[in-house]
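Following this line, the structures themselves.
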Structure I
Amino acid sequence: MAPAFVAHDLRKRYDSREALRGVSLEVAEGEVVGLLGPNGAGKSTLAKIACGLVRPTGGSAEVRGHAAGSAPARARIGYLAELFRFPAWATADELLLLHQRLARSDGGRSERTDLLALVGLPDAVDTRVGKMSKGMQQRLGIAQALVGTPGLLLLDEPTSALDPAGRRVVRKLLDEVRARGVSVLLSSHLLSEVELVCDHIAILVKGEIVQRGTAAELQTARGVQVETAAGKRLFEGAGRDDAPRIVADLVASGESVYGVEVLSSTLEDAYLEAVGEEPT
């Protein structure tokens, strides 16, 4: 089966500004990939190319083996933009019905009921958008993106305007979506959210991917700190596998060891280094 999304040497220029400069990225089946980066890094441009709203200047992008923007590709994606707007007068059920018609979904009422339950809004069928909190609208937005059972879900800053409780709800929702086999490309600048929910992370800076890997892979060893009778000693550059040898050497030399801690950089440290800022 083709990957949910593949970008190869993707480029996009707006007049004199290069929004994307040779981005290559893959989202595998059932995988949640997080795009981290500061404002203006190119995250939204990549998502818009994937769903066909923007044409690339160079390179290629495919959704399930079909050229991004083509009818077969569009039929396989769900999209929630960062700055979405739904009609205030529409109820949750009316909004999902509209998107079913747009997506040519034959899921009917059962699909709408299932999606509202999935996003934690089972009792909001007749609630109008204008009466919903920001968090409820955000969850409804994810529900509309899932109309028609897309294979790839594109989410642009889905938790940026939510409080911690709302972010937790969306995280749980993404876990459920992944369990259903849906792949997700999640654009965000909130490191904690990406670290908690994503299988792989790509850091985008000035239109280029400068780091990629799992959260653990992006973190680097800072050393092993050992507490002895003489105080704490830091063995810089050492990692977890070095700790037993360090302790054995200290004990063999007659020192008493009271504690050992393996220190590593955080995802925040890796991110700040990638974007050219000094970790504090």
Structure II
Amino acid sequence: MSPADRFDEIRRILIALDASPASQAALELAADLAERHKAELVGIYVEDINLLRSADFDFSEEVGEFSAISRRVNSQLMANEMKAHARRIEEMLSTIAGRANLTWTFRSVRGLIPGELIAAAENTDLIILGKRGWSEGKSLGSTARQLVSLSPVQSLILEHKVHPGTPVLVVYDGSPDSLNALKTAGRICSPGSKLTILVPAEDQQSAEEIYAGLERWITEQDFEIQFRWVSDLKGKRISNLALLSGCGIVILPAQSKHFKTEAIISMVEIADCAVLLVR
């Protein structure tokens, strides 16, 4: 089954949940996609074993996010807080899934976060996670960074809430991988929304040939489509074009010849929109 077919046949969506605002945004987007595709939501919260181990160091302190007051911590206190986080997260999942009458499951596990998520993703069709974990600061979270290169399924990484019907930008160069990305974009777009197809080509004639190959596909869609030709395709430029186009989601073929893994990681890090990597 091709990646595009997998997106069309999404039955289980994995959501990596934590205490961060991006986590709730990921859950709300997952619920919207699950409702549209009649899919099951699978929520997972990972108690970070490295964080628990570090809590027993003599110098370990916790600083309140709002009070800025520090206090000594230990592994037992940290474990109790993680369990409390898990209960709140499960309640949030129950509330959001219940609004749309969705089937859902939730589990809390202890281990290394990237490894646990990758193992859980093996039995799902799409993983959605926040760009930064609750303790990651302003840089791209280490979990998101590893999922970019190691996820066995399609991965959607976001920082802010993505509203249904948001404009979408997809990179398409005529290759089979980019065709899968384009078909995925078509399934994400709502009727009446806008899709920008970003075409990397050496010259305008090459770009027009790529456009011409999509004529039949375009006539079958019920949303607005526009093309942009770029000769120099870099992560920062894609991010800027997405921002100028008002796009809320950028879709990239993860195996594209135009991007190495580090370039994709850089794109995800600087992008102000959600990024969906199609495999």
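Quick note: the coordinates plus some simple rules give every number you see, no bench work behind them. Keep in mind that what you see is a predicted model, and the values were worked out from it rather than measured. Cβ atoms are built from the backbone, for glycine too; each structure is taken alone.
When Rg/Rh (Cα atoms, Kirkwood Rh) is calculated, the result is 1.09; to which of the structures I, II does this value belong?
Only one of I, II returns 1.09 for Rg/Rh (Cα atoms, Kirkwood Rh), namely I.
Quick check on the output: -13000 is helix-only ellipticity at 222 nm (-39500 (n - 2.57) for each DSSP H run of 4 or more, over all residues; to 500), derived from one of I, II. Which one produced it?
II
For P(r) over Cα pairs in 5 Å bins from 0, in percent, for residues 222-261 alone, the calculated result is 6, 27, 38, 23, 6, 0, so let me know which of I, II that is.
I
Among I, II, considering only Cα Rg over 2.2 N^0.38 Å, for residues 30-93 alone, which has the greatest calculated value?
Once Cα Rg over 2.2 N^0.38 Å, for residues 30-93 alone is worked out for each structure, II has the highest.
One of I, II was used to compute distance in nm of label points 7 Å out along Cα→Cβ at positions 46 and 214, and the answer was 3.5. Which one was it?
Structure of origin is II.
Upon calculation of FRET efficiency 1/(1 + (r/R0)^6) of positions 54 and 166 (r between Cβ atoms, R0 = 35 Å, to 0.05) from the atomic coordinates, which of the structures I, II produces 0.75?
The read-out comes from structure I.
For structures I, II, which has the highest computed value of distance in nm of label points 7 Å out along Cα→Cβ at positions 86 and 142?
Result for distance in nm of label points 7 Å out along Cα→Cβ at positions 86 and 142 over I, II: largest is II.
The value 18.0 for mean count of other Cβ atoms within 10 Å over residues 22-29 was derived from one model only; which of I, II is it?
I
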